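In what follows, structures are represented as structure tokens.
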Structure I
Amino acid sequence: MLVKYVGHAGFLVESSGLKVALDPWIEGNPSAAKGNVGMDVLEGVDYALVTHSHGDHGLVEAIEASKRWGTEVVGVFELANHAQSEGAKAIGANVGGPVSLRGAEVVLTQALHSSSLGVPVGFVVSTGEVTFYHAGDTGVFPGMALLGELYRPEVAMLPIGGHYTMGPREAAKAVELLGAGKVVPMHYGTFPVLRGTPAELRAALRDRGIEAEVVEFEPGEEGEI
């Protein structure tokens, strides 16, 4: 799959002819600004998957992309209803079984966090080519082992900054529970309070004896995973 890092917790992923955005926070995002990422990056996106309603996770941008280019917003039921009320096309679902998106399957998962619209979620996305997991904002939780057993994600996008989410130690345990071979760190460094680093994640993985590759992107960078 081709991955472009928007910055913070935001990504664009292209796989099997499908283009999705995940938590595409752009306006006011210092990481996106550092990578020269603007709203035009969302043109042509089929679906914008938004994990929760906090302003640093791209609901506003997803709604704007829907109005400009017809992107469909995907999220928990209440968040999707809000997007529709703002004039966006949206698909509302909830934590549970798969939702079909043009040949791909998306599962909304539990996330331990907060949200003003419904509950926070993560996403497991299976395109036929690859299965990846975007955890959203969350702490580590035992149910990640069940996600690993059911869906076997090859790539895990995990927050490592701490304070509001997992830090590197907790993210290393999440990798162990999920069984993912590759981990993409996110939600770190955007603000001083998000202190966790990819180097600390690598060290925590070594300490646990976990052989997983840490795939690190700079804002605005893209590459194949």
Structure II
Amino acid sequence: MNLVLLGPPGSGKGTLAKLLSSQLNIPHISTGDILREEAESGTSLGKKVKPFMEKGELVPDQTILEVMKERIRSSECQKGFLLDGFPRNFHQALELDDMLKNSTKSIDMVIKFDVSDDCVLKRLGGRLICSGCGADFNRYTKPPQKDLMCDFCGSQLYQRPDDAQEVILNRLKVYKEQAMPVEKYYNNQGKLRRINAELDPSLILKNVLNILQSKKE
């Protein structure tokens, strides 16, 4: 099964994608994770995309398409895949369909995560990452026992540059401008399904699995 998860940053796509990937036994492909890894590793691609990411701006289409084309054509995606953060605009959606047509594949379903701006600001603006073991915390929903210290390894916690409030607000603005045509495109194909992304992750997973099961029937 080939799935796309749509939703603004902080809507919980990444959390659900990992759960779904395990349940469906298909790889989770996150453009955000791929680009962050490249930026942190200081590769040529990482140096190219880092300035865009730090400002909360979208990485140019051509760069994203090159990365995704290579990943989707890899052997791990032969039985299906779960796309998180791609396509982000109408052009990318068209290119994705063309990409898949060449392999006689298509997107089976698109899940849209509905979430308020306030919820996103709390989730991302409060997010803290451990510099040692990479554990996630949140100032509002999952605070560490000691301020800015990891409960597990005692290392310093930090906020990612793209989680600063002004960057989050810009990311939301950019997302909304780009997302509407993509939602309309998939809705016209009869592939778009919407879910409430402010629920507990276990409930969201259950709802999504029910949607996927109903499609099979």
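Side notes on the structure shown:
- For 17.4, 53 (Rg and Dmax of the Cα atoms in Å, calculated) the corresponding structure among I, II: II
- Structures I, II, by mean count of other Cβ atoms within 10 Å over residues 118-125: label with the highest value: I
- If helix-only ellipticity at 222 nm (-39500 (n - 2.57) for each DSSP H run of 4 or more, over all residues; to 500) is computed and equals -15500, the structure in I, II: II
- Of the structures I, II, the one that 22.9 was derived from, the read-out being mean count of other Cβ atoms within 10 Å over residues 22-29: I
- With respect to relative contact order in percent (Cα under 8 Å, 6 or more apart), the largest value across structures I, II is given by II.
Any read-out appearing in this document is the output of simple, stated calculations on the displayed coordinates, not a laboratory observation. Computed from a predicted model, the values in this text were never measured in an experiment. Cβ atoms are built from the backbone, for glycine too; each structure is taken alone.
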